[in-house]
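Trainee: The structures considered in this document are given below.
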Structure I
């Protein structure tokens with residue numbers, strides 16, 4: 001079996017959509033308007049944070065990304081741009097992950113939290129209204145405050161293999177797992193913008209209203225692959241563990257169907273992820 005054949009459905013769907021769009025343009029047909037859900041898919045950076053519960057932690061202009069995958073999964077990792085280098089593991093960072101849906105008629109999104117640094121939020125739904133104008137997204141929550149986000153621009157399409165890597169990868173196992181253990185629940189999000197978000201939580205964390213980085217893994221940055229060398233790289237811009245910020249991890253990748261294995265350069269550790277298909 002070709003171990004580089006990957007989420008073929010993702011790659012083929014993407015190619016089909018591009019081909020259909022080109023054909024429509026050649027025939028003089030107007031492009032099909034995107035739904036609000038389709039416009040939401042991708043990576044978003046924060047322009048302004050007005051949420052009263054997050055301003056003390058993140059400030060008004062945090063760095064990091066909100067990532068919404070076509071599979072209906074989301075992951076968020078944000079870090080205070082002025083986080084001091086000696087900050088505690090739980091200080092100046094917000095991270096969560098879960099599922100999201102859009103009601104096109106009411107222009108609302110419902111996000112259900114599966115994992116969060118504030119573990120008492122797990123299992124809760126948050127409903128917000130939103131508008132998208134070009135690459136700007138405005139979200140108003142029940143607090144009656146509005147956050148503003150900017151879409152992170154995609155890079156050139158790249159190979160069909162790279163296209164097939166895009167989206168949400170469910171964590172099967174992490175090695176080494178750190179405080180989150182080797183089998184956390186969560187997702188690795190890979191965007192066409194070459195940005196990534198990784199968020200995961202150990203099972204059975206105690207419920208608490210206080211944010212905690214214990215039993216949690218959270219980081220964001222950029223990703224790349226070298227198809228010739230079969231290597232996969234993550235460069236961390238922000239992380240719960242500040243000591244790894246600015247560092248790069250390079251692993252050998254092996255992809256078989258919807259499963260991806262990333263093995264460390266020394267061959268001693270392997271993390272496993274499962275690709276989640278986009279919802280049509």
Structure II
């Protein structure tokens with residue numbers, strides 16, 4: 001299974017670097033400035049001067065600011081001067097390595113914080129808007145959403161007739177921004193008991209079978225009929241198959257299981273999507 005292969009690759013790489021030394025994982029660290037917590041983050045793994053960050057996507061992105069915060073915080077905590085960063089792209093089976101000194105990391109982190117707090121700086125839309133803690137008050141998002149909702153802007157525009165890639169790119173950027181804004185608005189609506197033009201309604205929660213074996217016994221259905229009501233997760237099936245056959249090599253277990261069930265399985269279509277260029 002794809003995820004398992006990636007996890008194994010990352011784990012083996014980290015173990016090879018750590019060499020049995022104490023390894024911290026999923027630990028929250030704080031970066032202090034002027035005696036106060038300025039920001040914080042949770043790193044994936046760390047071992048004596050080596051910071052590991054797992055990236056599961058197939059695209060390499062600009063992670064220096066994120067790593068700088070982790071490095072600055074760990075250097076402060078442990079009183080060290082530098083850290084080697086390992087960006088593990090598990091889907092690509094590749095690792096990018098670079099060293100950040102405490103001074104470099106703190107300089108980058110300070111610059112980011114100063115930029116955020118600069119009252120003369122205007123916010124701009126970017127691919128990280130959905131992660132920003134200030135998206136609910138962001139003037140760039142609010143202005144874009146209000147502009148799009150204006151009838152003067154959208155009247156007469158037929159999206160299906162656009163043939164210019166540059167124009168479509170601009171429309172997509174606006175669409176991404178409005179989507180982030182819309183999600184923030186809907187999220188904030190949950191804090192109200194009533195809002196104009198809407199009525200709050202509720203519906204019964206979805207019934208979930210938490211004990212499949214128990215459901216089979218208590219339903220009284222023959223196993224053949226009961227199975228028709230079930231769906232199987234391939235990753236979970238692979239995990240059970242590996243445990244049953246005693247196969248510790250996930251890649252080998254996947255190969256064997258695929259051969260055995262190939263006549264009764266199908267592969268979904270590949271998914272294409274657009275990612276904003278830097």
Structure III
């Protein structure tokens with residue numbers, strides 16, 4: 001099903017990066033050397049397959065050879081290489097190279113779902129629901145097949161990726177035991193132009209978490225949940241609202257709003273991430 005190859009520190013599909021990012025290969029190679037830590041070279045694998053659920057080719061990057069498995073989501077309309085390109089992989093390269101952490105950076109279909117304003121909102125949310133099933137039924141089993149003794153994965157994302165990480169984790173406690181979400185907003189009403197149905201409800205954490213019964217509260221409380229941002233975040237209320245809901249439901253978590261100057265940007269997330277993974 002999947003195709004790809006591993007080249008250690010070397011690039012796979014460097015043509016992809018040159019075409020999409022418009023940068024010289026030598027610049028990219030130089031940055032990769034800076035991102036890596038001392039020790040075993042970081043395993044880096046490009047993988048793609050035709051998703052039967054989404055009906056299209058989906059790409060991802062896998063980093064690491066062992067350790068706790070995580071799925072990382074990009075920011076809004078972001079691509080599978082974004083978390084590497086902006087240094088989030090490099091921020092934990094020592095964990096990855098030491099075999100403590102392995103990461104799959106998935107692609108998004110945001111431009112076909114929430115951000116596809118040319119499509120009816122019912123179509124947008126159903127495309128997102130298909131994406132959720134793609135991650136649950138295709139990516140998670142693929143990653144766990146490489147993860148050895150681990151039976152569950154963690155999720156992580158920043159900005160709109162934080163929504164993906166939290167929503168997927170909260171919906172799938174059978175597959176996820178850690179959620180790390182930086183500077184997110186967890187209410188999807190603004191993407192739906194007033195449309196609302198059961199599918200929307202079950203993809204909106206600020207709607208379904210307040211109504212969770214004791215069984216679901218116990219499932220989420222068994223997870224390691226970190227809803228995190230900084231005090232200067234321009235969408236700070238997204239984090240504080242989600243933290244309030246978790247508190248009101250007595251769901252165990254270790255969320256935090258870091259003091260200023262921490263806010264909504266990659267340099268802050270690169271510092272914060274080391275406190276929450278692996």
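Trainee: The value 0.65 for FRET efficiency 1/(1 + (r/R0)^6) of positions 90 and 186 (r between Cβ atoms, R0 = 30 Å, to 0.05) was derived from one model only; which of I, II, III is it? Each step should come with its number before you reach the end.
Mentor: Numbers: I: 0.95; II: 0.35; III: 0.65.
Considering all the candidates, the number was obtained from III.
Trainee: Among the shown structures I, II, III, from which was the value -9500 of helix-only ellipticity at 222 nm (-39500 (n - 2.57) for each DSSP H run of 4 or more, over all residues; to 500) calculated? Provide the component values of the computation, followed by the final result.
Mentor: Working: I: -3500; II: -14500; III: -9500.
Structure III accounts for this read-out.
Every read-out reported here was derived from the displayed coordinates using simple, explicitly stated rules and does not represent laboratory data. Worth saying up front: this structure is predicted, and the values here are computed from it rather than measured. Cβ atoms are built from the backbone, for glycine too; each structure is taken alone.
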